[in-house]
1. Of the structures labelled I, II, one was used to calculate helix-only ellipticity at 222 nm (-39500 (n - 2.57) for each DSSP H run of 4 or more, over all residues; to 500), giving -13000. Name it.
2. Which of I, II yields 3.2 for distance in nm of label points 7 Å out along Cα→Cβ at positions 103 and 223, as computed?
3. 12.9 is what came out when mean count of other Cβ atoms within 10 Å over residues 111-118 was calculated for one structure; which of I, II is it?
4. Could you tell me which structure in I, II was used to calculate volume of the Cα convex hull per residue in Å³ as 233?
5. Compare relative contact order in percent (Cα under 8 Å, 6 or more apart) across structures I, II and report the one with the greatest value.
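Here, each number is a calculation from the coordinates, and none is a lab measurement. All figures in this text were calculated on a predicted structure; none of them were measured in a lab. Cβ atoms are built from the backbone, for glycine too; each structure is taken alone.
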Structure I
């Protein structure tokens, strides 16, 4: 959540952010009113409670009729205090409910627009001219079937639509990507982690995934647990309810985990292959840092993602995500889109978000420095969401004989292979 003091000091700043997101500003007005009611109720309760404490002292000193009057007022005041406390609690709960609906403040300079507004700020590499090489482009499923690397049919038989098996070279390719990603992240100073894929509601709500993204979440009602759609959730909640020593920041974690998404609202989209699926594995980076360092770390996370995609020798573009497509927690987001030859276009492969103090406030994570206890910032970045890099590796590096070229960086993790070949 944002700093609630902004509702009193600069509500117009919040309204500008809402407009940039394409959201109504009515919520801001409702919050200002709810905040005023909450604070008024607290003042009323505290005033009555102070009088109650003072009367308690008077009872011991009073005598006769005066004592009877004080006792009568004490009884009357007890009922008023109880009612005032109930009003304060109710107004506080109403404010919290509204406040959790408010998204993070969009950082100034983020381009305006929605999901269809793509702001490309950099293009790296050039797509191959397959026609000049005399190669008829195949999609990743056709290539994978030739390599016996992916089994969609049995994935659907066992688990339903949008599930799959990685087999043989496909499984080896994912493990190679995993090892390369974790090795590079460790070189960059990240602490490797393997977090739980099931989390409590407080973790999911604290990271902002029970708002706009709630329809995409798998919930186990019997256990009151959620399957994560990204290890960002577990990594953000890792230090929940803690105060971190500012001298230990930034804290950098990288996690490997399975991820689960319903893909609600994606009916009819990317139904072929493994581009949009209900389960995939992912390596995710996560940063805790001082708020004033967040934008610098955001650029570093983007740099790590770009370096990793470059190691895979995949042409890609960097996008500054439009304000209306940021999601609840992000104040700014950069996406990298890798080239997909069978589609003749770039598609999302990684993403990195600066969540400023939003998630930390919701999860009650703070830092203690020389000036006392203060808020900190969190950031996240996908290093390797396995399914999509596999798609782009197979398609961009396909050869006329059905084999697939292996980028130099992946070879140590694939037994030194220069090519993936059918039958191997």
Structure II
């Protein structure tokens, strides 16, 4: 009788919970990601940084401003040069001319730095996608754990009632009742903890778009629809197209442009001027022209050239190290994805059904006096651990999949999905 009552209760729980979830609108994973991308302060900061880099690039191609000059001579002297009667006034305009490709090098440097900033913005977008995906899965897992906690508490309550009845008629010792009470109290505490964890998980997910609460229900298929990963080399072939590694190519280009710019700095830039000189004493005017040229004697910019050359080597080595780090992180995430998928599949198809059957048989045997109450408790514990392990495996699988996609999503695909 108790087994039938437990079975009917579990069936009612499985039927009613989806109905309760449908009372609020469903927030899909893609909707959550898009909402986070729209409202993320980190992404807004990255966009502002990109706008600043674009401004720097525009400024890098601007010519230097001409200079307007005025000069007065032969005034406020003595004798014939008293006052301003013999003064000479010169009005001129001068222009500095950059030689050696300085302007082109500046534009190349600013363009490469803008590309680096753009790749950083894409990487920020990918970080948000992964973070939202993990937070979304965390909510789903804690929801399932809460359902399990509710079912365990009901089961423990049912077992306690059965044991209390048997103890009351002296069919079982009092210690069995004490053990059942402890099991029931523990199950109640687990349910309370699961409720708190669910509130925190929902708040964490909603915080990605700066909301305090999560009112929508989530798509539970996200947790169970993940398949086994493809071969590792399929993902490794995508690494070169990711913003994380492409940014290092842009960094190397920026360092090369900076090196070229430093090399041009030792080339002197002449300034040409032309103007009119006004002779007040005679009332005549004459044209004046001039040129000035720095003499690169003491400063040939050799120190900055050496530094820029070393920074190119540093950028190349950083790119190699970044590739190694990405490959290692991808390998670890891929292995975790594969392992978690295998565990979840094994637990769902073989271990949990066996544990459920063992619990049913142990309760039937206990009610008939064939097994001790410890057998029932052990079967309950085994089933609970298997169910918990399956949910943990599903969460690891989702997190590992999100990490693999974070490490291998190319820029083109990212732009298409966020438009």
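1. I
2. Derived from the structure labelled I.
3. Values: I: 12.9; II: 21.0.
Source structure for this number: I.
4. Going through each structure in turn, the value belongs to II.
5. If we compare relative contact order in percent (Cα under 8 Å, 6 or more apart) over I, II, the biggest value is for II.
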